[in-house]
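*Asks:* I've put the structures underneath this note.
Rule-based calculations on the coordinates, nothing more; no lab input. Just so it is clear, the model here is predicted, and its values are computed rather than measured. Cβ atoms are built from the backbone, for glycine too; each structure is taken alone.
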Structure P
Amino acid sequence: MDWQSYKEKARARGALAQEVYVVRSTPVADAAAIAAVLPDHLAYVKGLELDDRLMLAGPVSDPDGAAVVGGMLILRADSFETARALAERDPMHIQGLRRFELRRWLINEGSISVRLTLSTQTADLT
């Protein structure tokens, strides 16, 4: 089934059907080279967050959960092409230190809870 048809059927059955884009980034350079560019990468990711383009981001483990083997970003974008352009502008990708895969993801179910405590000016996400 093509993507748009599936999305329409999901929405018709009452699912959220929110389309986002998953960027799976894996290293192709040594740890020292990646560490040197990490501040620029993190600044870029923060900019995506401030521009409301970033939903979630963080490191990804190996299958055993023992080592960091890359990262994942969940992006908000108006098209696959826009999401690809955002991923391509990551300093890690520009400098060829990581390669990436881009996938559409249709969020249908789940829950997110946020607790704001005003007196301590804290927030908890569960």
Structure Q
Amino acid sequence: MKKEKVNVVIEKTSTGYSAYTEEYPVAVGGDSIEEIKNEVLYGLNFYHEDKGKEFTMDQLVFIVDLSSFFKLYPVINAAALSKKVGMNKTLLSQYVTGKKKPSEKQVQKILNGVREVGRELSQVSF
């Protein structure tokens, strides 16, 4: 039997992090991503306690908008990434700040670039 997946939207706030589920009335705040993940899982299980339903971490799908992504991972330089993916630096900056909303095609282009950097970094040895 296929287990239900639950979408969890994570946002960076001025005081830490917040997250909410799209499917259920669960919203949490915390100081770290790990804390957010654990609190969402706890909230989902608490909400479904009387229904006998229990969720596991592998059922949670974490979603981050582009602007929040760059706040969550400030080590990723938007200007350098724009060069890597062949995108105008100013345009990517506008996406990052939320001044413009990227199309799905642009989001995929950025995501592919981020994943490529991740693959490259995972092959580095010191």
Structure R
Amino acid sequence: MAQNATQEAEKAAQEAREKLEKFGKTFTKQANVAREKLVEQLQEAEQRIRQEIDKNKLDDDARAQVDNALTRLNEVSAYLQKHTVEQIEEQAKQVVRENVWRNLIIAFIFGLVLGLLLRGRD
């Protein structure tokens, strides 16, 4: 009886692993499709903003600030275009591993502030 229960548990665990793996593959495909669409939308937004800048008269300082923002937008778009979701995930994990204490401190401060805000006034 115990052996039968163990076999059933192993079978259920294997099925769960297979379903999880299938879900992971589906999620990754959908995330990559979303990433590609985001790249297209960022590029379109950059073009529309540049057209609006050309139509409107902006002073040099405003034009420089918008141009700087568009440069950053273009960098994000290029990064997303060059990297898959898996690569982005691995880079994010690496950054977290390299900065564990800083991230813990940021999470603690964020949690503390959020807790104070949600607590309200007594």
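*Asks:* From P, Q, R, which structure was relative contact order in percent (Cα under 8 Å, 6 or more apart) = 35 calculated on?
*Replies:* P
*Asks:* Taking helix-only ellipticity at 222 nm (-39500 (n - 2.57) for each DSSP H run of 4 or more, over all residues; to 500) from the coordinates of each of P, Q, R, which one would give -10500?
*Replies:* Structure of origin is P.
*Asks:* A value of 2.9 was derived for distance in nm of label points 7 Å out along Cα→Cβ at positions 45 and 93; which structure in P, Q, R was it taken from?
*Replies:* R
*Asks:* Tell me which of P, Q, R gives 1.7 when you compute distance in nm of label points 7 Å out along Cα→Cβ at positions 85 and 101.
*Replies:* Going through each structure in turn, the value belongs to Q.
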